[in-house]
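Okay, got some structures for you below.
Nothing in this text is a laboratory measurement; each read-out follows from the coordinates by a stated rule. Everything numeric here is computed off the predicted structure, so don't read it as measured data. Cβ atoms are built from the backbone, for glycine too; each structure is taken alone.
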Structure 1
Amino acid sequence: MALPIDKNTRILDLCCGTGDQLLTLEMAGYTNLHGLDLNPDMIAYAKQKSTSISFHEGDAANTGLPEASFDVITISLALHDKNQNLRESILKEIARLLKPTGFALAADFCFDDKTKFMGRFLITAVETFAGGEHFYNFKDYIQRVGMKTILPEGMFDVEEVARVLKNAIGVWKLSKH
């Protein structure tokens, strides 16, 4: 799955953390980059790395950003650790923020018949150490078999576009219906 050729494509990374994915896009020549994360320390750190990327502190489920304002939205490894209601709220916000011709790229865990034992084992070990509510939400996400079953009904067309880490992490393209 390739990003648009237009380097001025308006891209938002939700739950961007330290902004590393956006920095990679910046190095690839993209110029209209935006990141949002709830953690003020992560955003402060990200802002130290780049002055040309627009980083904001905020809630991925209720960004306050204008409707239909992004061509591409990315979210990586940031849904499995949230409860299902919050997952759905974030995904609805993604749909609200996407331009009609836009799409989202969502990467998260995927445990199914394609997943190799070692990928499942390593991820489960890390998530077990996270413990608490994080681990509880991870188990719920995995029991739901991941991305396709956590999506709000009828909101997106879904296409799996990649698998990594022993097929235990999937990347899905989400296009608005």
Structure 2
Amino acid sequence: MAWHKQHKVNSKDKILASAAALFTRHGFEKVSINQVMASAKMTRGAFYSHFESKSDLYAQAIIKAAVLAKQQQLEQCSDDLRTMSLTYLSAEHRDEKLENLCPLAFLVTDINQQDEVVKNTYTKIFKGFIEQTQSLTQSKSAALQSAALLIGGLALAKAINDHALSDDLLIACQTGVTELTVRND
């Protein structure tokens, strides 16, 4: 008996949610298709009816991760860049205590090793992040500067192993976003 069309959509969404969580936490190289499928509680065979390759899954999972992280962000704060920076540049986000992590910050070093499809996907998500930020600042320059502080600040805070310095960096980037917002209001 054939599966309903909605079952196939639900299966793919389950795989993407699993892959988004694993890739944002561990990167492309450290996650296998078997791990993604086990996390989704599905067999490896189901993978091939939805994706051409691991790279195809990765590109689609980055989009899923961005959507989930944005939804989570909007649930946790108002449509205000200063408030957003407090959640985005938080110890909870850095320490992976949030359910959905931003792929822009968590995969920034991983993307350079990927193919053009993945890089194009990452660029598309970054452009969307800039558009969202610009809608809150009304200035493209302030949006780009804020994005660099948000994404770069979180990526650096995660990369360094001096916890106090990492905390200071998060606070400094929050302050930088606030100052940009005040300057451009």
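Data overview
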| item | result |
| --- | --- |
| Parent structure of the calculated result -0.45, -0.57, given that log10 I(q)/I(0) by the Debye sum over Cα atoms at q = 0.13, 0.15 Å⁻¹, for residues 12-91 alone is the read-out and 1, 2 the choices | 2 |
| For 25, 18, 16 (semi-axes √(5λ) of the Cα gyration tensor in Å, calculated) the corresponding structure among 1, 2 | 1 |
| Label whose coordinates, when distance in nm of label points 7 Å out along Cα→Cβ at positions 116 and 132 is calculated, return 3.3 (choices 1, 2) | 1 |
| For helix-only ellipticity at 222 nm (-39500 (n - 2.57) for each DSSP H run of 4 or more, over all residues; to 500) computed as -22000, the structure of 1, 2 it came from | 2 |
| Mean count of other Cβ atoms within 10 Å over residues 20-27 from the coordinates reads 20.1; which among 1, 2 | 2 |
